[in-house]
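A.B. asks: Please go over the structures that come below.
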Structure I
Amino acid sequence: MRNAVRKAGKHGPAFFLLLMMAMLLAGCFQNSSPRGSSRPPVDPNVFRIGYTPNSMLLAVMKKGDLESRLTEKHHVGLEWVLYEDDVSLFQAIEAGQVDLGSVGEAVPAFLHDPDTPIVYLAAEPSNPAAYAVIVPLDSTIFQAGDLKGKKVAFAPKTNEHLLLLQVLEEAGLSMKDIKPNSELGQELLDAYSSHKADAWVISEPLISQLEPQGIRIVVDATGKIGTRDIYIAASDRYAQREEIYKSALQMIQRHGEWTMTNIHDAADILTEHTDIEHLMWLSSFERKAYGTAPFLDSIVSGQQKLYDYLASKKERAGTLNVKEMVP
């Protein structure tokens, strides 16, 4: 600072004033958090739910029951916000851009910033058959060990990424032994159709969508951790509108039960609003069950294993106590 003041003195008071203003502004930016500065306040008139393409929440949205419930009981409107993938949705939840969302359980374990508290609100069933490493029928890859040196496509920081880590570990391999090819959403489908990789780590409903093209499942997630979707929210938002969250999750749970007992009707709704055909959705329902449950001790224990495992693999900077994130 002394050197700066001395130098400024040579150039006159105006230069000194500009220099001090620049230093003050720089200090402000250094002490501010981009996430915090862009965090919007809670809108008392609107409840925002984030969803991703091919999400079961599409059917909830199209049925309209949840919107009616929130309007009649809580006098708030419902806004649905589409995100390209689970990672983008999770980041939006942390940033306070949406109030509620469903993501693969590994996503927070990979990405959660402890400086931005979240709460774990509900969990879908564990669906190990809904996650798999797949290859074309003419592939020479028949077991996990055959992935060595191969190009493997997957969505980073997701349940699929976690499955790949575990599959490689069981085969005595690591990410250094393969050629990772990060793809998201439609890119994964395009990469398969154009054979841009040797193997793909995907989940339902993409598995059922690709089945007609001819696929072989090398390994699924049976016996692995990270095989469910979860509903999460930012802690500050949940604290301000707990009753609205409870109503929303109750309706989502009812819809999950309805889906499992009315699979053809559910498939009709989803077919109308996605690029996935009716029979593909029916196939997907055979591998993936829906419905939500509270975070019981057994589910919390499973979440803790995710954080601990990823910390041990240096995929995150240390673990966290999941119990502290369950209201």
Structure II
Amino acid sequence: MNPRKNNAPMLQDVPFSMYDAFTDIPYSGSQAAVVLNASPIILKHRSRIAREIGTPATAFVNEITGNRIKVQFFSTVMELPMCGHGTVCLITKLVDYGLLSCAGRNWHVAILELPKGAAKVEYRKIKDGRCEVMLDVSTATFNPANLDLAALAKILNIDANDISEEFLPEIATGDFTHLCLPLRDLSAMGRLHPDFDALRKFCISNRIETVAAFSTEVVNAEKNIHVRDFCPAVGVAESAAAGTTNAALSTYLWRHNCLRADDAGCIIVYAEQGIELGRPSQVTTRIKIKNEQIIRLQVGGIATRIIEGTLNVKMGPP
């Protein structure tokens, strides 16, 4: 008997889907994959699978018990603590498969059991039969961006005066660490052409994960903010749609008195993103204010299924 052959890892087909998040138009928005029945897949193989699939995020579903979902998210280069657009795709997939109940038009609750804690998700069917998903996220803390902005402007291939004089860049620290970079207008947004290798090094050296450039000048008058999010430090050159980034930017706008709550203390922010990539998306952020403080922050939208099939996966050690 050949012991190497006897100890070879077992191959097994597992269900796999790919969705586009924050869009109802196929081949738009931000891609994420969902792998079901993933509990036997070891960490090393998960990283390999995420790289092979190549989407900005891959969700590995370990277990579903009622409305509780044990899941891990991976980019092509690292495990993620959580993922906004991946969550929208994940919940939509589970509703599509009948693995989560979604009867009627009322909001339902699911709990994500993540390696570093739990996250609450609300979801419901909307009038066109699609599933709207809203993820509760932590409110970021903000600090001045004590960075070499001239060097950053050079890396982004813009002029230093393209950075807004009305608002100051700030570091937002929450589930991820973002540089909130306000630009003057849409023209400046369109001129962004980063040197991604240099930007990755800049982000790593300054301990930031994404550079979230934005303007309050928008293409679609129904939106509040125009966003481009550069994430080479976490394996994505530019994100076509980013949930946690938009939650941080919406909080930034509220802090700078650009948003007003209604009589019930509610704010809804609609962001446009992905336009420059040819993958337009809409990200919705909901903020609840009480006594001039944010008491709840949610981000989400809808997702569209693109691919359905199986993966041939190693289930044992390498």
Structure III
Amino acid sequence: MAIKINDLNELQGVKHENYLFSIEGDRIKAFNSKEKTEIYFDLNVKRRFKTAEAIEKHTGLKIELENLSDRELLAFIESKGFNKTLWNPIGKAMHKYNMIEAGDSIAVGVSGGKDSLTTINALVRIKKIVNFDFEIIPIHIHPSTDSSSYNKTEDYCKKMGLELQVFETDLQNLLFEEKKEKNPCFLCGRIRRGMLYRIMKEQNINKLALGHHKDDIIETFLMNVFYQGNMNVMKPAYYSKDYGVMVIRPLSFVEEKNIIRYVRKTNLPILKSECAYETNENSRRLRVKNIITDLSKENSEIRSVMLNSIKDLLEEKDL
């Protein structure tokens, strides 16, 4: 169970499983009616985020605090236990490829999935801790005209202090009804990026942040080798001469499993994909993903080994 509140005082009278919450002076009491036990939590305005974490740990009640201060927002984004698996690799990629500079205007391709929301969090985190300013513009290319499905994504961006720009399309009908694509992933991505580039040009945005992670880079490389007969790679950062924008992928050194763990821990409002092809057995990407999963049973570091084997291709300058 998760509840959204603006103030911890709103816990008065809340029931969760065997617990009944009440406010007693400067403390929050959680009474367990089954075990007849009481747990007390500090009701300190300056420590409310830590108090919310403690309540979840001891009672299982997930509290989503609204109107977070900068300090609370940073604490929420960073969470605990992700320095080694998330923030360090993101920082390494950003530094290695000089992804963000003062004065940048960065569009973020937001699908509403785990990768794009984690990318949003990563950029907001950087903005809070660096001593220079840059702009973050989340953009959602919606595959249908149903606006109700992205409301949670819109609300989450507001929580991060951002305004989500939404552009509705009939992409779903185009790919699956009109063109009847058997392997639509490439065309879908190309159309979405084309729309993003056009929007960026209209708004004078100089960088595009995408949520591709380490697994995506490896899978794409193998798909190109197996099905296209080339060694093209998905680079962590590159300049698109055709569109005049820099494309960056802050999650390039992060493994997908760690993003999944982070999303579960922070309870991010993931938008359920409307694409039936993601889990279709005919998906080439899914087949390649399964191959890597099988190899990882023999070598848990297989993804890092594979990424290291193509590092020269990743860093190769575009002609």
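Just so you know, all these numbers are worked out from the coordinates, no wet-lab data involved. Since this is a predicted model, take the numbers as computed values, not measurements. Cβ atoms are built from the backbone, for glycine too; each structure is taken alone.
A.B. asks: Looking at mean count of other Cβ atoms within 10 Å over residues 116-123, point out which structure of I, II, III has the largest value.
C.D. replies: Comparing I, II, III by mean count of other Cβ atoms within 10 Å over residues 116-123, the maximum is at III.
A.B. asks: As an exercise: helix-only ellipticity at 222 nm (-39500 (n - 2.57) for each DSSP H run of 4 or more, over all residues; to 500), calculated from one structure in I, II, III, equals -11000. Which structure is it?
C.D. replies: For helix-only ellipticity at 222 nm (-39500 (n - 2.57) for each DSSP H run of 4 or more, over all residues; to 500), the value -11000 is produced by structure III.
A.B. asks: From I, II, III, which structure was mean projected area of the Cα convex hull in nm² = 17.7 calculated on?
C.D. replies: The value was obtained from structure II.
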